[in-house]
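Below are structures written as structure tokens.
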Structure I
């Protein structure tokens, strides 16, 4: 990191330091990306009374997201967790949009939940920065990419933060809040309060490859894949050992299938590149499976068939 870059970053930090949308003033939220995480995040905010604009590049993806949210709300109704009126009200709080630039002009808070690729997130954040109002916080649901690096692509580095939800979002309580180098205390406090308002438990994490969750989880999954590749045990037996012996609710190979093997590989690459330690080298079997399109549950085949 050069001194010039640091000075540029903290100049941006200073420019915005006194302008922050508090959690009390946040009413309209834009969620960028309508995939598994994006539709889950939209579900949670809408269910808690926020007006949500769910954004994706194609209407088909948005229609799938609304169908998923409707089905998940329906399951909540069947369990007695919410009423049918709650379901209708939640859906009424969600609208869809395919134009990224226009979708955030009225937003009080923006969270990006696009594919875990730095180049894509960088492009999105620059568009958000150019179109969101001054003082609006730009959050990322990234599970491994540096929040500081994303912030440096904008003119509001102090207002960029990580807000890492966990899948399935309506069920999982944890949110990792990742502070970039320039993230202000006011921005952190706003996102912490917002997380608590939607029933989540926020944990403060500093910006480092993989943060806490994936820094620990992904090497375990990667080691499980090595164990399979080396013929130590079959996939089902590896998962059974971890479920019954370690009280994990799901085995690491099944969990990898649910996360997506392409996502697992991307995170392992971030860890390896960012930390430079050979222990984070992605297993060759993981690389081969991703190259073959065996991405887990979403592709119908991973370590198990779906």
Structure II
């Protein structure tokens, strides 16, 4: 599939630039989810919003650095940066929900450099420009994107109601507390906020909301894949390419369209925690999300 090939080559090139320039956050993990979504669905909301694709992650990244420089990592700062990132997305009317992770990453990894938003801007601007060229060069892909399941395209849109917010807030509190008890910030790892947002906001159509029992397995496997290739090949283009390719194969074998799982695979490229803590944290966090989400769904059915 040409979209997958273009996405993988793009990520490899960005990782090479990050290595050559000594700016590791050029290869920020959610770029994997964004590029996969953009090139796999060139007529989707992300690809058709190049300006928002370029600017929304940068806006939340600036917020994340500001919060990191002024507040300690605690439940208040975690809640603030996630809530304000969601507010930015809402005010901009942006479909780029992975921007939540771009805002949350500095707080989790304690990134307080203003080079971080600039690094994010490099990747998102290049991706936006490539998405425009890709759509113009391959207009025939429009027919193939219409043949994709509507559920996979709908998660790129803004939510239509916010009755799910209390359940989402409960998820944030529970996973933060679990991370505190485990002394592992990666229980509430940045892409998990995006995964949860899309599950709750699009509960009826989000592919991993429809299969919540499979979601923890997918994320834990891609986390382990990312750790494995960083261990074998080191940080850089080669490990990025192999991590993404194998992770795509895994989620397809699981028959689960889940771009954020690719972001999980690339977190080892930038994280500071131990590989074992990371994989265990991903497993604990995603399992907690799955259980909270299923309990919320049952409660909704009971009250309705």
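Here, each number is a calculation from the coordinates, and none is a lab measurement. Computed from a predicted model, the values in this text were never measured in an experiment. Cβ atoms are built from the backbone, for glycine too; each structure is taken alone.
Any idea which of I, II comes out highest on relative contact order in percent (Cα under 8 Å, 6 or more apart)?
Numbers: I: 15; II: 24.
The maximum falls on structure II.
Name the one structure among I, II that mean count of other Cβ atoms within 10 Å over residues 201-208 of 20.2 was derived from.
Structure II accounts for this read-out.
A value of -23500 was computed for helix-only ellipticity at 222 nm (-39500 (n - 2.57) for each DSSP H run of 4 or more, over all residues; to 500); which of I, II is the source structure?
It traces back to II.
Of the structures labelled I, II, one was used to calculate semi-axes √(5λ) of the Cα gyration tensor in Å, giving 25, 23, 19. Name it.
The structure behind it is II.
Ranked by distance in nm of label points 7 Å out along Cα→Cβ at positions 41 and 289, which of I, II sits at the highest value?
I
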